[in-house]
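*Asks:* Before anything else, here is the set of structures, which you'll find just below.
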Structure 1
Amino acid sequence: MKLCVYCGSSPGGDPAFLEAARATARLCATEGIEIVYGGARIGLMGAVADAALAAGGRVVGVIPQALVEREIAHPGLSELHVVGSMHERKALMAELSTGFVALPGGPGTLDEIVEQWTWALLGIHAKPCGFLSVKGYFDPFQEMTRRIVAAEFLDARFADMLVFEEHPAELIRRFRAYAPPPPKWSEPTPP
């Protein structure tokens with residue numbers, strides 16, 4: 001498994017976020033799961049990389065040249081891909097990964113995981129998408145997915161395909177057992 005980890009470029013205001021990032025990374029390393037992430041040395045991103053590497057894991061970073069020039073690239077990764085844009089970064093991270101998980105973060109984290117969820121429901125890929133909801137961080141987003149279904153903008157199977165867990169071990173277990181639903185528009189749409 002190659003797990004794409006999306007998370008904050010800052011550590012957040014609760015020490016639980018940092019500890020969850022480190023615990024997730026250590027678990028991946030001990031289970032032989034390669035981490036693909038945004039390539040930074042700062043915030044939760046840096047904590048994920050440092051903890052996985054310290055536990056003997058493999059960590060692949062993907063970072064735009066503009067961020068390398070700002071000196072936030074992690075210097076000690078197993079592999080670092082430098083790309084030209086954020087769009088290229090997201091595409092390469094998706095290509096290199098077999099699943100996607102969001103840890104606490106800001107708008108960039110949400111942008112990345114929601115794009116992968118959209119691609120999954122369209123059948124562009126059949127990889128699991130999940131949220132490590134540390135201290136309920138992603139509970140409002142999970143509720144929003146229910147509202148989208150209730151408002152009839154989305155079939156429930158596409159909300160149910162998302163994995164929400166508080167503990168990394170349970171999230172990984174569910175990723176390993178993941179079976180994607182049929183993609184949207186796999187059958188003719190009614191008139």
Structure 2
Amino acid sequence: MTEKQKMLSGEYYNPGDAELVMLRAKARIATEKFNQTSTLHREERDNILRALFGSTGDDLHVESSFNCDYGCNIHVGENFYANFNCVILDVAEVRIGNNCFIAPQVGIYTATHPIDPVERVSGLEYGKPVTIGNDCWIGGHATINPGVTLGDNVVVASGAVVTKSFPDNVVIAGNPAKIIKNIPQSGK
């Protein structure tokens with residue numbers, strides 16, 4: 001198994017592997033270009049993201065600055081919006097559904113490290129995928145941690161630290177995040 005295959009399967013992998021270093025460098029170049037391209041050039045900005053991301057819907061809007069590890073492991077649906085200073089660490093897949101909005105300074109992290117200090121200092125790391133359903137709104141400064149799945153129509157309050165998965169139709173808040181409200185279904 002290559003280090004990239006190990007990374008994508010959630011096993012320990014060596015981030016110093018030459019292929020992974022090259023893929024991260026390619027993503028850095030793309031995000032630097034994206035972040036330096038004027039918002040007046042929306043088509044060019046969209047094209048950079050479409051080349052960087054694994055897949056996108058037709059309606060895509062991301063503000064600068066945006067940063068990620070690889071980009072190719074990010075999959076977003078239709079009508080996706082990410083506000084200023086979004087960071088997505090995509091050593092594992094990040095799947096975001098349709099009609100999702102991300103407020104400023106949100107972090108979505110799939111990268112993680114061993115808890116054991118001897119294993120951690122070895123430099124090996126691993127990832128856990130993140131899935132965000134349709135019609136979700138992630139509030140400013142929220143953090144979505146590795147391995148989290150959010151159902152459809154989830155609202156994450158500003159500043160929440162999401163350490164576990166949540167079902168459809170809830171508002172979550174706090175550190176660690178917990179359900180503070182159920183959202184009545186609107187009869188769509």
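Throughout, read-outs are computed from the coordinates displayed, never taken from laboratory work. Note that this is a predicted model, so its numbers are computed, not measured. Cβ atoms are built from the backbone, for glycine too; each structure is taken alone.
*Asks:* Upon calculation of FRET efficiency 1/(1 + (r/R0)^6) of positions 117 and 133 (r between Cβ atoms, R0 = 35 Å, to 0.05) from the atomic coordinates, which of the structures 1, 2 produces 0.45?
*Replies:* Among 1, 2, the structure yielding 0.45 for FRET efficiency 1/(1 + (r/R0)^6) of positions 117 and 133 (r between Cβ atoms, R0 = 35 Å, to 0.05) is 2.
*Asks:* While we're looking at this one, here's another question. Taking distance in nm of label points 7 Å out along Cα→Cβ at positions 61 and 109 for each of 1, 2, which is largest?
*Replies:* Once distance in nm of label points 7 Å out along Cα→Cβ at positions 61 and 109 is worked out for each structure, 2 has the highest.
*Asks:* Another question, if that's okay. Compute mean projected area of the Cα convex hull in nm², for residues 69-156 alone for each of 1, 2 and report the one that scores greatest.
*Replies:* 1
*Asks:* A value of 11.9 was derived for mean count of other Cβ atoms within 10 Å over residues 149-156; which structure in 1, 2 was it taken from?
*Replies:* It was calculated from structure 1.
*Asks:* Here is a follow-up. In terms of FRET efficiency 1/(1 + (r/R0)^6) of positions 5 and 141 (r between Cβ atoms, R0 = 35 Å, to 0.05), which of structures 1, 2 is highest?
*Replies:* Checked 1, 2; max of FRET efficiency 1/(1 + (r/R0)^6) of positions 5 and 141 (r between Cβ atoms, R0 = 35 Å, to 0.05) sits with 1.
*Asks:* One of 1, 2 was used to calculate relative contact order in percent (Cα under 8 Å, 6 or more apart), giving 21; which?
*Replies:* Here the read-out was taken from 1.
*Asks:* Turning to a different aspect of this structure: Taking FRET efficiency 1/(1 + (r/R0)^6) of positions 45 and 125 (r between Cβ atoms, R0 = 30 Å, to 0.05) for each of 1, 2, which is largest?
*Replies:* 1
*Asks:* Using the calculated result -6500 for helix-only ellipticity at 222 nm (-39500 (n - 2.57) for each DSSP H run of 4 or more, over all residues; to 500), pick out the matching structure from 1, 2.
*Replies:* Among 1, 2, the structure yielding -6500 for helix-only ellipticity at 222 nm (-39500 (n - 2.57) for each DSSP H run of 4 or more, over all residues; to 500) is 2.
*Asks:* Right, next: A value of 1.0 was derived for distance in nm of label points 7 Å out along Cα→Cβ at positions 37 and 77; which structure in 1, 2 was it taken from?
*Replies:* Only structure 1 yields this read-out.
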